[in-house]
Structure 1
Amino acid sequence: MSTKTPECYTIDPQARCLRVELTKGRIYLLPLDQFAYAEYDTDGKEQLLHLSFATHDIMVRGQALRRIETALHRLELSFIAPLPAKYHSLVADGQPRIREIVVAEIKPGAESGQQI
């Protein structure tokens with residue numbers, strides 16, 4: 001049995017892409033050089049982190065997402081995935097817990113992204 005704490009994100013100073021892994025088994029690889037901006041918002045205990053790339057918008061909901069925002073600011077964020085609820089109690093206070101990720105493709109000529 002593994003004693004490693006479950007993680008919902010990883011950093012790598014050499015990262016060239018952000019790997020976004022959804023609970024349905026779908027995976028996106030988004031080049032960090034196409035990162036446009038991020039918006040961080042907090043509503044009580046839960047935070048929302050909006051990541052915008054040239055082709056996709058990503059909405060991340062969870063707790064302690066500031067560390068993830070900082071890793072992206074440094075272009076070191078290499079992986080994000082939702083953390084199943086059964087593992088939340090294993091993550092130390094103050095460590096990120098991603099509850100949900102929604103990816104929307106940005107269609108050329110469309111006013112807003114369309115959910116996938």
Structure 2
Amino acid sequence: MPETADHYAETTEETDSQTLAIRQLNDQLRRTFAGGRVVMTSGLLALGDETVYQVLQAVQAFEDFNEGNDPYRTHDFGAVQIDDHNLMWKIDAYDENLEYGSPDPADPSVTTRVLTIFLASEY
């Protein structure tokens with residue numbers, strides 16, 4: 001039987017402390033654009049300032065996490081639609097020099113988070 005949104009919410013309570021820490025840091029970056037870097041693709045920027053503004057607001061407000069788009073429960077990916085544009089965002093955790101993956105994504109002192117926002121067609 002397929003998992004439901006209720007099942008996702010119930011099992012979220014069982015998530016380990018490292019995953020919860022990563023989720024909190026990812027949510028902070030997504031909601032406030034603080035605690036990391038935010039980058040946008042040239043395709044998104046080409047849509048104009050008003051659309052970019054709407055996209056940024058939609059990313060900050062995104063809360064539709066479920067088993068399909070958040071299997072690891074870290075809130076590191078989402079998709080939004082603005083007008084007829086399908087967009088995606090992804091948070092990656094790198095080491096401090098942005099050369100490799102973070103040795104501990106739950107520890108902000110050794111992690112640089114990067115939120116990338118892009119057109120789905122650019123994926």
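Can you spot which of 1, 2 the value 48, 32, 26 was calculated from, given it is Cα extents along the principal axes in Å?
Details: 1: 48, 32, 26; 2: 42, 41, 23.
Computed on structure 1.
Here distance in nm of label points 7 Å out along Cα→Cβ at positions 22 and 54 has been calculated and equals 2.2, so which of 1, 2 was it run on?
1
Using mean count of other Cβ atoms within 10 Å over residues 38-45 for the comparison, can you identify which of 1, 2 gives the largest number? Kindly include the intermediate steps, with their values, before the conclusion.
Working: 1: 10.9; 2: 14.8.
Structure 2 comes out on top.
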- Message: So if we calculate distance in nm of label points 7 Å out along Cα→Cβ at positions 70 and 86 for every structure here (1, 2), which label has the highest result?
- Response: 1
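I have -10000 for helix-only ellipticity at 222 nm (-39500 (n - 2.57) for each DSSP H run of 4 or more, over all residues; to 500), calculated from one of the structures 1, 2. Which structure is it? Write down the numbers at each step before the final one.
Details: 1: -2000; 2: -10000.
Of the structures listed, the value fits 2.
No value in this document is a laboratory result; all are computed from the given coordinates. A quick note: this is a predicted structure, and the numbers were derived from the prediction, not measured. Cβ atoms are built from the backbone, for glycine too; each structure is taken alone.
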